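Just below sit the structures, each encoded as structure tokens.
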Structure 1
Amino acid sequence: MPVRRLPANPDLAYLKYQAKDLCKAHATRQADAAQRLREFLPRFLHSTDGEIFASPLTLSGAQLAIAREYGFPSWTRLKRHVENKKPTESDLLNLPLHERIEDANFRRAVDLIDAGDVAGLRAHLKQYPKLAQQHVEFEGGNYFRNPSLLEFIAENPVRHGRLPNNIVEVAKAILDAGVETAALSETLMLVATGSVARECRQQIPLINLLCDHLLRNHGADLARAALLAAQLHELASVNALLDRGAPLTLPIAAALGRLADARRLLPDANSNDRHLALPLAADHGHAEIVRLLLDAGEDPNRYNPVGGHSHATPLHQAAGAGHAAVVHLLVERGGRLDMKDILWQAIPADWANHAGQKEIEDYLRKKAKNEI
């Protein structure tokens, strides 16, 4: 789920209270507490709600979860950030990411990327050859926490809202300097899920370039990039990655509305893929695939899995996206009208209201009123 944003003047005492509240919610077996712990405490990543509630939660464990919810790797790092009286540029979370880079040589390389200066970048990398494998560290964000130089070509997260027309040549300059396979995979994911690359018509050319290099260097996690692209509605990326060899899985078939493939893949799909396929089908408005998954026993009231809009349920997503047929189906099959999302504490009708889906909002509120 998205990380929470720290206020401009965060209060450590308030953050400590949040950790204590999380302990209380765990003790009273609240479903949203289990979901938060599953997302932000690594030891619970593959645990069921029952397993999470059966395991003791210490205050230090809750503090770690709170720190990670705000995009920090530990409570110590969050505490240091809050108490820092002399912040450096890297501590100023409101600055664009490239302005938070303290290493002058790395920042110069990013400036050359943004300017589309291929010759200047090649000369800079020749002078400082370690830059191609170097990483910088960012805290307080949802992702892009330890990017390599190559990852800045994706403009994801958005920094300028544009890419130079020759970004493929820029990327080649960095690739020619030598990069790690992990950096290639991460960059592919950022490109495949980034709106700026798509809007600048550079998404597919960059995907093809990166796939060429990844396949040459022991293969790539094309499946991960395709799945994340499906979750973020970057369907052109999904299809491009399928063309390059990404496997067609049940969640991807659900996102693309490929009903026949979903039927074929469902019997052999594992529980994680089945769980993820339901919110993807709901979010993309594929009612018949939602019906298929519900008939197979998927629970409409589980929070979405980690990595898949995990702060919400399929009904929240369908209501916010305006998919009336899916909303009606989920409600008919027991979808809870009163279940709140984790980030904003909003019920599905509130999501419909926020998205301007008046007919869906009215339907959900009327159904809720009739159930009282």
Structure 2
Amino acid sequence: MNTYSQLTKLHPETSTKGDRASSDIRKIGLNPNFWYPLARSKNLRVSKPLAVSFAGEPIVLVRPEKGDLFALEDRCAHRQVPLHLGVIRGERVQCHYHCWTYDRHGSCVNVPYLDSEKQLPNGVRSYPTREAYGLIFVYTGDVNALGFSQFPEVSTFANSKYKTRMLDRPIACHYSFMHENLMDMNHQFLHRSLMGSIRATLLDIRSGDDWVEVDYTFSRLAGKQPLGEKFMIGDRKNTGDNSNEIDKMTIRTGYPYQNLKFWTAGNSEPAIDLWNCYVPTDREQRQNQTYGLIMIAKPDIRGLIHLLWPFITAFTNGIFAQDREIVEAEQRAFDLQGHDWNHEISPAILQLRDLLIRKGNPF
């Protein structure tokens, strides 16, 4: 197996990239030229506008009685009153204050007290929207950018061999902490109360212009396998680091999304397939809304997954809660210090940081 020192020799560029990344990674904004989930589909009701945001930019989502949903800048051009306070009439939004009316393209189409001979005022910005995987995606960037044509693919979502759980939670940290937390599996000590003593072994790192991918395997040093984990992946079958058949986890940040797949030894299909997107909600990007889809392979016994689901949910909730607590502690430390003082040594995280800096936008 490759050790950290061996992998660093294989990827010597990570040392210089890491020096550059560590100084300003928390001051890099997320690139808006991609599709981002801003709400769950079930939360947008017909004719009930929903307020959301991307990096502090207020957006209102509208699902009319007829026609496709749409998204507008959540401020009336008149007095800047949020449009989500208004009324939906057909496919139009009426401002709650003076009834200025906007169509799905953001054009102002009516001002009740304006002389009919006068030109209507300017409208508000509209945003492209798409609905998929039980989520509402909004594109807030330049439609001429490459990201507009690159809608995220989550193929396992529609696979009947898997049961999907939706993840949806606000987390008080910069999105980069989330990417690092998932990609650096050496933090298993954090989860010792739930998982016992686990050792992660880094197998390989691969990267391209807009992605970084890392492989791990795991061995249990002490403690029993928790039920929630066992119901997700079965019994661990690793016979040691020299085994030809080992459990393997692959984590990939394909900017700006992140995936995790876990294969048990000898299986060609993953037992777990996780897709995550971390969406900053405030202008300073110190808060993010994490949306995720975790697909768990169903056991061979029909219907058994539904009986196991409460155990799986409790186990994953415990892991996510510990991760949330630690990344929010990292954010508080950064806010107190004003700079990133991290002494990072993982070649995978150093490459990840470089990717997030190159693809992101400095504040």
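What follows draws every value from the coordinates through simple rules; no lab data is involved. Predicted model, so just to flag it, every value in this text is computed and none were measured.
Determine which structure produced the value -7500 for helix-only ellipticity at 222 nm (-39500 (n - 2.57) for each DSSP H run of 4 or more, over all residues; to 500), calculated from the coordinates; the candidates are 1, 2. Checking each candidate, the match is 2. Tell me which structure, out of 1, 2, gives 78 once volume of the Cα convex hull per residue in Å³, for residues 110-173 alone is calculated. Attributed to the structure labelled 1.
One of 1, 2 was used to compute relative contact order in percent (Cα under 8 Å, 6 or more apart), and the result was 10. Which label is that?
Details: 1: 10; 2: 23.
Among 1, 2, the structure yielding 10 for relative contact order in percent (Cα under 8 Å, 6 or more apart) is 1.
Assuming 25 is percent of Cα pairs over 26 Å apart, for residues 62-189 alone as calculated from a single structure, say which of 1, 2 it is. Label of the originating structure: 1.
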